[in-house]
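Trainee: Alright, structures below, take your time with them.
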Structure I
Amino acid sequence: MGTRRRSRELAMQALFYMDLSKNVSKDVLELFCNNFTPSKKILPFFFKLVIGVMNKRLELDTIIERFSSNWKISRMSCVDRNILRIAVYEMLCCQDIPSKVSINEAIDMGKKFGTEESGAFINGVLDSIRIASEQEDVDIKKFIQNDQKDQVLD
């Protein structure tokens, strides 16, 4: 398994843990890392994803709800919504990763960790966002600015 895939999977698990505990903070992230000790190879991308999603969670959730055909984020499975958050963050903030790669990785994670319907659901939402972002229907600039300087807030 590649380092980016492992980073994505561990990021989804960390965000899943924070989501279930209803505590999105650097203390919870530190606790997760102390218990699951990510390897040094995956740490940079893992932290980029987790911290990026933590800091832009409200904006990401707004976009996901907008393109999820009347599904509220709170009604989605915890696995699906965190996979979607990671993929949308990548699509909007990680310019070195093609959207189709982010979408395929998210679909694979959905199939591995989610339900039977997760892959198709994730694909539908992300492809709609991809099309809208290519047509400049999603304001990408507000997500990209200051991305490298994101800090986790308690």
Structure II
Amino acid sequence: MDMDATLDRAAEQCAGRGAQLTPLRRQVLRLVLNAEHPVGAYALLDKLRDERGVAAPPTVYRALDFLMEQGLIHKLERLNAFLPCVEAGHAHAGHDHQHQFLICKKCGTTTELTDHAVSHALEAAAARAGFKPTRMTVEVEGLCARCAA
């Protein structure tokens, strides 16, 4: 992956929405993109401190909130960690696309899916219950193919 090109595309996407990918936000996005597995806010904070010298938790959380609002990253609630969005160029700011995550409980590998059949089934079930979802994230924990073998 060409990191500079990826970050430049993210900056263009933000600018197209009237938002700015500041140097700090760009740095946090780079750290999330470079992580092998979903990464927690405090691990990001430690990496930022290594690179910048000074960084406070609110700084990281504001950057993460911005990146989520722009559809560039996701938060896995189960792990309280962040990972890049595989459809970053397709989501609209403030409008999460519907996605599912497969999380390997052994090695930590996380796969993002966008299975519309799953989304439609959840929407239908919610409608039958008189509920209108505004955001749907499905997190499935188990074993990846490699760990299951």
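Bear in mind that the values in this text are calculations on the coordinates, not laboratory data. Please read these numbers as outputs of a predicted model, since none were measured by experiment. Cβ atoms are built from the backbone, for glycine too; each structure is taken alone.
Trainee: A value of 19 was derived for relative contact order in percent (Cα under 8 Å, 6 or more apart); which structure in I, II was it taken from?
Mentor: Checking each candidate, the match is II.
Trainee: Among the shown structures I, II, from which was the value -21500 of helix-only ellipticity at 222 nm (-39500 (n - 2.57) for each DSSP H run of 4 or more, over all residues; to 500) calculated?
Mentor: It was calculated from structure I.
Trainee: Can I ask one more? Please state which of the structures I, II yields 1.05 when Rg/Rh (Cα atoms, Kirkwood Rh), for residues 11-50 alone is computed from it.
Mentor: II
Trainee: Given structures I, II, which gives the highest value for distance in nm of label points 7 Å out along Cα→Cβ at positions 43 and 59?
Mentor: The maximum falls on structure I.
Trainee: Have a look at I, II and say which one yields 0.96 for Cα Rg over 2.2 N^0.38 Å, as calculated.
Mentor: Comparing all candidates, it corresponds to I.
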